[in-house]
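Peer 1: There are structures below to look over.
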Structure 1
């Protein structure tokens, strides 16, 4: 397997071993626990992760195109290191990187989600089942994204079956489009987790009305109506889309919210 040396362009790498080209041959790694680092085309480190089975993790990433976090699609190289205590090793490597650079790798940070915090009584409280609280909670969409990444699968399945996630996103944050995307998720297990994370990372993805291909907005803007007698105005966030497949352009209302003049 083709690789680069441990030191690249004078930069000390956070993991031992070689740097490999990311691609189909990554499916041939050993079925072992370990940590890994992803690099972009400039060979800059963008993410540090780990898992109980590196082959399984790499195959999933390759076959789904990083559907759990599309930002990782810029991966071009990787390094890996076997470790039976991979969770502890990931924390150790992240701490070392943070001390060296003053920040975490770009994709170890949450995506750009609204950081608006809600009152405790409006937060999302996770349960394993009715009457069995998990003692995990979220008070913003950014916080929610982080919790979805680590909450046990049975809890995710419990809430998704009841429609709790979509209801909270719609009622508390008025994110109608995002709530609709979450409602359409019918997978279970880790597939459910990946679909939820994907929906949150790309909340404004919309289907082209002509060919049904998913598209991301090329531009967004806000429009506010006239104030009511109480001084409130309805503000719309609108997205302009262009389908990459059929080049159809279309618009979609992404968010409706009431604001005060």
Structure 2
């Protein structure tokens, strides 16, 4: 899928799903902004994309801070003269366990990273999209927001919010030709996997996935490439499960 010349921001792109999405969009022709709270990780990914012949820059960003998100969008427009795609990938969780064991600070952090960041991305990216006659939001949500399980209650709720926001934004922004979609991965091998597992084993989780494995970053990147492309020009409000059949 060719996206030559488009400009894409990917948050949390210094590792995991976000890194794979940034690399795939760059391979498909996007000029990519690698946004991550870990500046060194973001720089590593951007430099690697450039070494492979792509175009990428890194911007250190805390997605829970309005000033950071404003700077991210403004710097993207300044460097690349526009913005076409915004991928809300940055996410966090609490350790799998009893719901009342999660302290208030952790709860606040989960909702700030997983939900408030979507609000902040819209606050700063929507005016740019409107000025350009359209754009594309993609949020990496989770199967946890569709078929929640005990142990991740507050995380589940944050991803449920992300899914409803996707649908509501899609309807409200459709007249502006702004598409809004989400991907719901099943648990994958990312930096958060140990927190997701808690006292569970990988084998126990995999036993509930009909295709028999955890998700891989490239699975999510492949779906993201489609949803961000012009081939998905009539697709909005969709929350695509990339989960090996877990939600069936």
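The numbers here are math on the coordinates, done by the rules we state, and not lab data. All figures in this text were calculated on a predicted structure; none of them were measured in a lab. Cβ atoms are built from the backbone, for glycine too; each structure is taken alone.
Peer 1: For which of the structures 1, 2 does the calculation of mean projected area of the Cα convex hull in nm², for residues 151-206 alone return 4.7? Let's see the in-between values first.
Peer 2: Numbers: 1: 3.5; 2: 4.7.
Only structure 2 yields this read-out.
Peer 1: Work out the source of 16.8 here, i.e. which of 1, 2 gives that when mean count of other Cβ atoms within 10 Å over residues 15-22 is computed.
Peer 2: Label of the originating structure: 1.
Peer 1: Comparing relative contact order in percent (Cα under 8 Å, 6 or more apart) across structures 1, 2, which is largest? Numbers along the way, then the final one.
Peer 2: Numbers: 1: 12; 2: 21.
With respect to relative contact order in percent (Cα under 8 Å, 6 or more apart), the highest-scoring structure among 1, 2 is 2.
Peer 1: Compare Kirkwood radius over Cα pairs in Å across structures 1, 2 and report the one with the greatest value. Could the numbers behind the result be given before it?
Peer 2: Numbers: 1: 20.7; 2: 17.9.
When Kirkwood radius over Cα pairs in Å is calculated for 1, 2, structure 1 comes out on top.
Peer 1: Looking at structures 1, 2, which one was mean count of other Cβ atoms within 10 Å over residues 31-38 calculated from, given that it came out as 20.0?
Peer 2: Structure of origin is 1.
Peer 1: Between 1, 2, which one scores greatest on distance in nm of label points 7 Å out along Cα→Cβ at positions 23 and 95? It would help to have the intermediate numbers written out before the result.
Peer 2: On the way: 1: 3.8; 2: 3.1.
Evaluating distance in nm of label points 7 Å out along Cα→Cβ at positions 23 and 95 on every structure, the highest lands on 1.
Peer 1: For distance in nm of label points 7 Å out along Cα→Cβ at positions 87 and 223, which of 1, 2 scores largest? Don't jump to the answer; show the numbers that get you there.
Peer 2: Values: 1: 5.0; 2: 1.3.
When distance in nm of label points 7 Å out along Cα→Cβ at positions 87 and 223 is computed for each of 1, 2, structure 1 gives the biggest number.
Peer 1: Suppose mean count of other Cβ atoms within 10 Å over residues 39-46 works out to 15.9; of 1, 2, which structure was it derived from? Write out the running numbers ahead of the final one.
Peer 2: Numbers: 1: 15.9; 2: 19.6.
Here the read-out was taken from 1.
Peer 1: Of the structures 1, 2, report the one carrying the highest value of distance in nm of label points 7 Å out along Cα→Cβ at positions 55 and 79.
Peer 2: On the way: 1: 2.4; 2: 1.2.
Going through 1, 2 one by one, distance in nm of label points 7 Å out along Cα→Cβ at positions 55 and 79 peaks for structure 1.
Peer 1: Another question about this same structure. If helix-only ellipticity at 222 nm (-39500 (n - 2.57) for each DSSP H run of 4 or more, over all residues; to 500) comes out at -9000 when worked out from the coordinates, which of 1, 2 was used?
Peer 2: Details: 1: -9000; 2: -13500.
Derived from the structure labelled 1.
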